[in-house]
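Below you'll find the structures, each written out as structure tokens.
What follows is calculated from the coordinates using simple rules that are stated; it is not laboratory data. Predicted model only: the values in this text are computed from it and were never measured. Cβ atoms are built from the backbone, for glycine too; each structure is taken alone.
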Structure P
Amino acid sequence: MKTLLRILIAAGALSFGLAAHADTYPSKPITIIVPFGPGSATDTIARVVAQHLGAVLKQSVVVEARPGANGALSALYVARSAPDGYTLFMSTNSPHSAAPFLMKNIGYDPVKDFTAITRMGSYTLMLCVHPSIPAKSVKELIEYAKANPGKLSFASGNTSGVVAGETLKHWAELDILHVPYKSAPPALNDVLAGPECR
């Protein structure tokens, strides 16, 4: 509830600030661009925010997913949009913190091309394995991976997953294949489907 209150306060501040420049804002629908696919945590949060933001501003707020390149594609789209308050970005650490260091040229400046409105929350990473993998702990997973080099793969749907997986591989000296996805839900679906889906 506290987070929702912060969102509504931020929405009010946004509408007040923009109203100083144009008495008619918002005079058309607002779009919130999401860097990951439908069903992702970012998409879900954006839809909750859009519903309440629309009620406060008395205008339609549309959520549009533009997944790809760990959020860099959506960030570039928003950076190139008119700075008029009608295109908002539900960003994460992927396009703003990690992508600039993981990609040679992202085409936007993560600091200069955006203005932060509010923090929406934080999350914790999870390491999940299919039940067919005989591992109930990280230690057991490492032991299994070492005994089966090149036979395991790990999925990631964002840069947090990429960095976490590659860090584990490096520290434990594991031979595991990284399989990148545009978003976390399809990555998780394939993990749950198990080895037969590969």
Structure Q
Amino acid sequence: MPYPVSVAVEPSLTNRNRLTTAFRLILAIPHIILVGGVGVSVAGNGRRESFGGETGLLGAVAFVLAVISWFTIVFTGQHVLGIRQFTVFYLRWRTRALSYLMLFEDQYPPFGEAPYPSSLTVIDPIGPRDRVSVGFRLFLGIPHFVVLVCLGVVWGFTSFVAWLAILITGAYPQGLYDFGVGILRWLLRVEAYMLLLVDEYPPFSFT
């Protein structure tokens, strides 16, 4: 069965905007402040851990709401609808901002909900929530945290190579592009899992 969290990125490999690529990190600062940069920040058992990045002001709110949701799901089996809607909104915005920051798209991301070449879809759980996996969610995520930290180091090097390639040739190398998009998908699946949007364990996969 497909994982209930999916990320779609429309390929943008050639005819890239060299000027905005050169200053991408600066241009992305407003979004970084709101929804964070590359890295994973997770909530569980009333604790917060950050692995390779922070998740911005909205991410801090999502963390607090995840702590609240941990209690409501463990003790009642219910995920408050308003909390769930906000968390999905945050992750969708984060998907668009990260796609821009990671050089996958040249179009500037909107502030809030609006059409964009990169998108995230979360399928709501069917049936009762898995209280046991929610209760131990932070510990269950540890293998993914370790892998994502290692992949993040590799991505940092490959993204610098891609940045230079775009400035020189105007194109993002296909192999590096696919690798980066795979990391984005992996990262967002883990974040959705840690923010208690889904109970299915994330695959160790780039697709």
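Structure summary
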| read-out | value |
| --- | --- |
| Rg and Dmax of the Cα atoms in Å, for residues 70-109 alone from the coordinates reads 10.1, 30; which among P, Q | P |
| Top of P, Q by mean count of other Cβ atoms within 10 Å over residues 30-37, largest first | P |
| Which entry (P, Q) yields the derived value -17500 for helix-only ellipticity at 222 nm (-39500 (n - 2.57) for each DSSP H run of 4 or more, over all residues; to 500) | Q |
| With semi-axes √(5λ) of the Cα gyration tensor in Å, for residues 78-141 alone derived as 36, 15, 10, matching label from P, Q | P |
| Per FRET efficiency 1/(1 + (r/R0)^6) of positions 150 and 182 (r between Cβ atoms, R0 = 30 Å, to 0.05), the highest-valued of structures P, Q | Q |
| Read-out relative contact order in percent (Cα under 8 Å, 6 or more apart), computed value 32, structure in P, Q | Q |
| Among P, Q, structure where Rg and Dmax of the Cα atoms in Å as derived comes to 19.7, 67 | P |
